[in-house]
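Got some structures for you, see below.
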Structure P
Amino acid sequence: MLCIGLDTSLEQMPQHLLSLPTVDALAEFNRRIIASTHDLAVAYKINLAFYEQYGLDGWIAFERTLHAIPPECIVIADAKRGDIGNTSKAYAKAFYERYDCDALTVAPYMGQDSVAPFLEYHDRMTFVLALTSNAGSHDFQRLDVGHKPLYQAVMQSAMAWTQVQDATNLGFVVGATHPQELAELRQSMPSAMFLIPGVGAQGGDIADTLTANAGAPALINVSRAIIYASQDRDFDHAARTAAMNFLQAARSVRSTQHVQTPVNS
């Protein structure tokens, strides 16, 4: 279930890489993180903002990062796109065709026609923002809309947009910082795929998250707690150790939750 977030920035990068040109520093940092962790992670989430800030260098580093990720790993473009239909169609073409990403995060605020172009790609996963991990999620996402919080209304509406029950190409972003709400959502959506950010630096707890998720399909994203585990030259080895520690903690939680079913004689 481990998804590693590549929120890569020069400001947090080991000093010895800063002697390289920007594009090379970003790409080399990511290459080493991926090489050290790809057998531990099922997915990598690339937050586009951290690359766009460097202009053309950032976009080149993004493409080089895509080439460094093994084909057996899921590539999520965390771009949070969403606009009127023809614009969303262009966004979908960019990330699903031009960059060949497996999944994309989208913002549903503009409604069905802003999300529909992404859902036309049945072999890709579109993650709709629902209940995000940041503190500001309380500003709008919990507003009462017809005796339910807005994030629930968004999720129910999005499921209806697919016109397919339990659509396999639609998922939701639900933050690990909301374990109670996550548990409640799993009661009504036990088979939906969730992308769960917020474990680690944002304060989400792995034990609470796994308990709330109740074994349902999910990718649990950890970014800074893994990729910035060290500022030294062995940062990639430290990232691997951090990823292994995460997996060990997750397995420990799951083993304590496991209940053996007796076999009838």
Structure Q
Amino acid sequence: MADQFITSFDGTQLYYNAETSADNKAVVVMVHGLAEHQGRYDYVAQKFHEAGYGTYRFDHRGHGKSEGECAYLSDYNELLDDTNVVVDRAIEENPGKSVFLMGHSMGGLTVALYGAKYPDKKLAGIITSGALVSEEKNLFASVPAGLDPHMQLPNELGDGVCSVDEIREWYVQDPLNRKSFAVGLVYACIEGLAWFSGAVVNFAYPVLITHGENDGLVGNHNAPFLFEHVSSKDKQMKIYGNLFHEILNEYCRDEVIEDYVRWMDRRA
């Protein structure tokens, strides 16, 4: 099948992967993390399909097969507004069905900020995995201000993504993973975190917050920050013992995915 693209709010062409069927009970919009791509979530999507959920995935601008300068953002709102285009498509194509939003790492940042910026969207709930949401001890704190936003920084995240050797090896070998990312993306995320520190109270969606205990890339302190500050009445948090950053790729990933499915089943 030929590659598919969706036109974002500013005309940027985003690589787009919609896998749905008429008998889906609900659908999930999945948002990937920094320097990776939607294809790294094939296994998760397969498990969602087996559980009766359709999926919508896309590559962030400047990532994977999407248009844009290599892993570059000029504004954190680009993450949110690109995601909104896909959410709108999912809602339009699935009338009467619940739509969930799930994001990992920078994708977790995206869906958390999305919940604060778009509180009136008819989402059934939001799931975060290893989400970067707190300004405290954040992943980008060591990058100094005043650099050229278009300057590229080496992607040195590979060793910390997962405790599973094969996953770490493939992360480095994957031709669609970015080997570097732009300073502008770092600055945009830092600005997004600063905005969210005040706007987090606007987040009122049902939310499942998940994190790995041994996450060395996005510290697990991010999970209680989100849990404590959102206005959601329906909120749950689970920190998985011994797991690294990519809990959806860890040795017990089926347990994590089953937790997601059970949570969605009660809200679909």
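FYI, it's all coordinate maths here, none of it is from the lab. Remember, it's a predicted structure, so these values are computed and weren't measured experimentally. Cβ atoms are built from the backbone, for glycine too; each structure is taken alone.
Check the numbers for distance in nm of label points 7 Å out along Cα→Cβ at positions 87 and 119 across P, Q and tell me which is largest.
Values: P: 2.0; Q: 1.3.
Across P, Q, distance in nm of label points 7 Å out along Cα→Cβ at positions 87 and 119 peaks for P.
Can you rank P, Q by distance in nm of label points 7 Å out along Cα→Cβ at positions 143 and 255 and just name the one with the largest value? Numbers along the way, then the final one.
Details: P: 4.7; Q: 3.4.
With respect to distance in nm of label points 7 Å out along Cα→Cβ at positions 143 and 255, the highest-scoring structure among P, Q is P.
Could you tell me which structure in P, Q was used to calculate distance in nm of label points 7 Å out along Cα→Cβ at positions 95 and 239 as 4.6?
Source structure: Q.
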One of P, Q was used to compute FRET efficiency 1/(1 + (r/R0)^6) of positions 7 and 231 (r between Cβ atoms, R0 = 35 Å, to 0.05), and the answer was 1.00. Which one was it?
P
Assuming 1.6 is distance in nm of label points 7 Å out along Cα→Cβ at positions 31 and 63 as calculated from a single structure, say which of P, Q it is.
P
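Here helix-only ellipticity at 222 nm (-39500 (n - 2.57) for each DSSP H run of 4 or more, over all residues; to 500) was calculated and came to -10000; which of the structures P, Q was it taken from? If you can, show how the numbers build up before the last one.
Values: P: -12000; Q: -10000.
Traced to structure Q.
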If you rank structures P, Q by distance in nm of label points 7 Å out along Cα→Cβ at positions 183 and 215, which sits at the top with the largest value?
Q
Test item: Cα Rg over 2.2 N^0.38 Å, for residues 175-246 alone calculated as 1.29, pick one of P, Q:
Q
Comparing distance in nm of label points 7 Å out along Cα→Cβ at positions 23 and 71 across P, Q, which is largest?
Q
As an exercise: Cα extents along the principal axes in Å, calculated from one structure in P, Q, equals 56, 56, 38. Which structure is it?
P
Computed 1.00 for FRET efficiency 1/(1 + (r/R0)^6) of positions 127 and 159 (r between Cβ atoms, R0 = 25 Å, to 0.05) - originating structure among P, Q:
P
